Structure P
Amino acid sequence: MNSFDKVHRIFELLRLHYKTGLTNKEICERLQLPPSTSYRILATLKKYGYVYQRREDTRYFLGYNLLRLAESVVEGTDAAEICLPFLEDLHYETDETTFFAMRSGNQCVAMEICGHINTRINVGRGEVMPMHCAASGKVVLAFLSEREQERIIDELDFKAFTQYTNTDPKKLREELAEIYKTGAAYNQNGLHRGFSAVATAVFNSRNEAIGSIAVVGSSVDLDRSQLEDHAGLLVEASVGITKKLGGIFPQRIIDFWEERT
């Protein structure tokens, strides 16, 4: 394992334990690293502000310098900036958290969020949206080429996040076919127990699904009927975002939702 792999694993571990932090000993045990190696890496990351160490218990946490890097990524992404006013309008109309997730390899990553401070659901920038169970991931997967879609499905680990997570590739393929038809993907308790979401894809100037916008809220408030109501709003927003990105949103999906109103 090279040094970058070790740094990456430390960052991911600290991300998972962002509330409590971890000691050097705990990091070594979880990652099976020699204490001297872990200490040396942490000392360097601490020097540059990528981790910090709490004095009273010597526990390590992710540092604020990572926020500076994250902000640069977001600010350099035109799609996130374009999506923001649409997310704000959707938040106002639905009174739920809204977010934009961009495709990154075999997953999607939350890039812009609206409403996470004042509503019940907290979606943070950088949160991973798996393609086999998150609405925002599934809707992107549904609009990839068949070859790319199959490659990703073969590589997914189909991790079960809750008892409702779909871990069956065959069922996922069936769901993707329906998503491709309607343009909307749903998730009810599949990623986080008690939370539901609906998402639609956004397309770039090459008409590639580069990401998605989503509405997420409590499963008590967002039953299937309510999610479908929000789906129509999301499609309208996706049409506007896709146009600003220089793409063309599928007309058949626009027609499908117009017929429902």
Structure Q
Amino acid sequence: MTKSIFKQRICYTVIGLIVTIVVWYMLTITLKAFLHTPHVVLENIILNILTFETYYHIWLTMRRILIGFIGALLLGISLGIWMGNKKIAESFFLPWVIVALAVPGPVAIIMSILILGIQESSTLIAAVVLITPFVTNIVYQGVRSMDPKLHEMSQLYKFNKRTYLRQVILPQISPSILAAVRTGFSIAWKEVVLIEALSQPHGIGAQILSFYKLLQPDQVLAWTILFTLIMFLIEFGVFRPIEGRLTRWRKTPQM
């Protein structure tokens, strides 16, 4: 990316933020009882950052996100590769994956709570159940789009299963795996916050619900924006650099 394009993107981003803030201030004129001004919300964000308890809730939420995300990623990638290579696995699991994709998140969360109770395990299991179908479907579609000639070549040279996975499958589905990672993580933090709001006394989701019950929309917005900023930093500080490294081979040299 050239410097001019980078500066142009930064300029558009700043303009978008300014427009958002202006519209926000305009909405507070008509929705004064329900929507606080940006500077009031900013004050609450700063106050929360300076409060030690905030980091306790952030830690709990991030731990749940990572456990649910990693568990779903391992299960979903394995299942997606298996389904893409074995017709028996595809026939058995594909209908269940389609059904799982159609089930609303709150339904899966409520069923998990009813079966397992209000405890940490129900939160983590619900997160894995909700994220896994999306990861599985993305990887499965990536495996299906592989070049069949490479598969024939592997049979001709009699690759063992480990070599076949490392030399044939993974290089072709690495873009799908990367897409599954980013999609799974984006779903993970949204669903975990929802799960916390419905079943847990601590965590960012629980804090948002608590301030909602107390009719404090400024704190609801403050916690929502704070958590969104954390996810924004993870996206650009972790996933974007990793994506750049893994897709570096696609970039053609500039003449």
Structure R
Amino acid sequence: MSDNPSAAVPTADECLTMFRQGTKHLSAMAAKMEVCWNPNESNPRRLHNLYARNLITCYVAKFAELSSSIIDAVEKGQYLTYALCGRSLIEHAATLRYYALHRYPPLFGKGEVDVNQLIEVDDQHLRGGKFDWEAFLAGDYQKLWSVAAEKSRVQAKGKSQQKKAWHDLGTQPTVVRIGDCIKSWAAVSPGVGVVYDLFCDMVHPNIGSTFLVASVGPSGLYFSKNRGESVGKRIFEQSFPMLVSATQKPFGEFLAILTGTILADAEL
């Protein structure tokens, strides 16, 4: 996005028209993507391609759903929901950017690619997390409670010990911290940091999110949506062009880089 505050910016209505078209395109793409996940693929190069194609599908599907939810929320005047989905869009774009620019290129810049290292990055990209999904999906709530108790116990430890303890408790690859992804992006595009800070403040339980459900009537400000002119609508009108600028074009560019990691000689 442009980091020149004085640069001409489209209006919210203009951005919304463009956003609707982009969302329709993403939804159509998501509907056509049918690559089944198969972690037991024995050919490493084909396994990477499976990871890449499934990651592309995930990003397109999530962007399409979040974007559709934003459109629906705006039409209903639900600006807190708009902010929640907007922040998620920024986080997904930042994570995709981090992998596209910082994790994959080094592996392809050494001549013959080390496919095992490539798959390690793929696995973290697709499955990285802090929550024990295996225990949850298996209904092993006792394990979840035990893990939660252990996490509480290590809170008093130093940060390095705490980080190791939390990782040892999980069965998934360590997740890339969203804060690191945002900082990396904001270092070269400070405007992204501003937009992310704005949307974080709009979803946290503070004055930012409170404004989104407020209105101004003849007697003044009400922390209720239906007493007059919506404060949330005004915030949407100012913030939406910023959100579109920060996420839409960059998302396509970063997705193209991820697509470019597909190994042509191992096509399925």
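By the measure FRET efficiency 1/(1 + (r/R0)^6) of positions 16 and 112 (r between Cβ atoms, R0 = 35 Å, to 0.05), tell me the structure among P, Q, R with the highest figure.
Details: P: 0.95; Q: 0.40; R: 0.15.
By FRET efficiency 1/(1 + (r/R0)^6) of positions 16 and 112 (r between Cβ atoms, R0 = 35 Å, to 0.05), the leading structure of P, Q, R is P.
Which structure, out of P, Q, R, was P(r) over Cα pairs in 10 Å bins from 0, in percent, for residues 32-79 alone derived from, given a value of 24, 34, 20, 15, 7, 0?
Working: P: 24, 41, 23, 11, 1; Q: 22, 26, 25, 18, 8, 0; R: 24, 34, 20, 15, 7, 0.
Working through the options, I get structure R.
Which one of P, Q, R has semi-axes √(5λ) of the Cα gyration tensor in Å, as calculated from the coordinates, equal to 35, 20, 18? Before the final figure, lay out the partial values.
Numbers: P: 35, 20, 18; Q: 39, 27, 15; R: 35, 26, 18.
The correct label is P.
Matching task: -22000 is the computed value of helix-only ellipticity at 222 nm (-39500 (n - 2.57) for each DSSP H run of 4 or more, over all residues; to 500). Pick the structure from P, Q, R.
R
Comparing relative contact order in percent (Cα under 8 Å, 6 or more apart) across P, Q, R, which structure shows the greatest value?
Values: P: 14; Q: 24; R: 29.
Largest value of relative contact order in percent (Cα under 8 Å, 6 or more apart): R.
Coordinate-derived values only; no laboratory data. Everything quoted here is computed from the prediction, not taken from an experiment. Cβ atoms are built from the backbone, for glycine too; each structure is taken alone.
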